[in-house]
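Read the figures in this text as sums done on the coordinates, not as results from a lab. These numbers were taken from a predicted model, which means no experiment stands behind them. Cβ atoms are built from the backbone, for glycine too; each structure is taken alone.
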Structure P
């Protein structure tokens, strides 16, 4: 997957699911449940124990479920390399991580660097971030995205942190390319229990408000 394809996927879905759970009952079934609910971008994160086995499971079954699986909360070059080796198709960081950007660029896969201030946004763009993740977005509010687009015309923004059904449309209306959805769609306990019908229902409800 290249930057153009990654951006197109975000534009189509308007959201990406960020999974933070103590365990994942079956990463393939999780992906299948999300895709059934209209979310094809899935970000598994290093906050989940034994993450790499879940990434490999999701990547190995991608042809069956159709999700694009990436890895988030990537902090180091070693983590980035391990995620890519396991099959990650994109990487996401919570802040500016030049070493992660270099690994992803060398591997030819998209990455989204986390930023908050205008200076950090500029750094993310300079490092080649396909989409700039604004985190924590809810702390700043949707209007902040409009402010950033003044000096950074045409920038592709991905707000994350505190996004829910009540405010997601506000961030999109403010110019976000897409929004991250977390516990509202993939509650940790539900992911760990493998209650897939619940995940599909939550994903469908969330995506319905983005259209």
Structure Q
């Protein structure tokens, strides 16, 4: 079972994923928290550096994301599916749309078509979008002491457009497959955000036979 959390940097994905993982562990579920560029993966350091080096080359950056996606699929998602694990994933296809999709050379529609018709990446059972303002996200990043990278330095306009893509994409999915998507107001206190996300995840688990 693949559950993805999406949203701009600073919206709280990492914190919420860890809270959900702990909650599921307390209930006896074996949940795996992961991301395509997670530091624990052998390909992560090399491809993350490649991603930063290509921050001004959208086509190469998209190719780098796809390399990491393929490595992650084969190294994490497929084995986890074989073991019937619940996977909690920080970012996936919607983040590619929101970030790389801002370029005229790799537009959102192309990314959507690629993933629907060309590639064979797993489809998320549930995607949860954490929505907050760019100002809130920046304050949270500053409070956490997170070091800025080339993408973080893209500026408010970039992240505002990313936020718009997340929400418009989520609303489009909701019109066709409402059971596949949730938008959660991440301006709320963390406990309230976590409660909403846990309820959404629990609702999915209840409809599936998870070992």
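Quick check for you: by distance in nm of label points 7 Å out along Cα→Cβ at positions 30 and 62, which of P, Q is greatest?
Numbers: P: 1.7; Q: 3.8.
Answer by largest value of distance in nm of label points 7 Å out along Cα→Cβ at positions 30 and 62: Q.
On FRET efficiency 1/(1 + (r/R0)^6) of positions 118 and 166 (r between Cβ atoms, R0 = 30 Å, to 0.05), which of the structures labelled P, Q is highest? Display every interim value, and only then the final one.
Numbers: P: 0.65; Q: 0.85.
Looking at the calculated values, the largest one is Q.
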Cα Rg over 2.2 N^0.38 Å, for residues 14-53 alone was computed and gave 1.12; which structure, P, Q, did it come from? P
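Given a computed value of -15500 for helix-only ellipticity at 222 nm (-39500 (n - 2.57) for each DSSP H run of 4 or more, over all residues; to 500), which structure among P, Q does it belong to? Numbers along the way, then the final one.
Values: P: -13000; Q: -15500.
Answer for the origin of the read-out: Q.
Of structures P, Q, which gives 16.2 when mean count of other Cβ atoms within 10 Å over residues 142-149 is computed from the coordinates? Working shown, then result.
Working: P: 16.2; Q: 10.0.
Derived from P, not from the others.
Assign the value 10.4, calculated as Kirkwood radius over Cα pairs in Å, for residues 86-133 alone, to the correct structure from P, Q. All intermediate terms of the calculation are to be shown ahead of the outcome.
Numbers: P: 10.4; Q: 11.9.
For Kirkwood radius over Cα pairs in Å, for residues 86-133 alone, the value 10.4 is produced by structure P.
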Structure from which 32 was derived, relative contact order in percent (Cα under 8 Å, 6 or more apart), options P, Q: Q
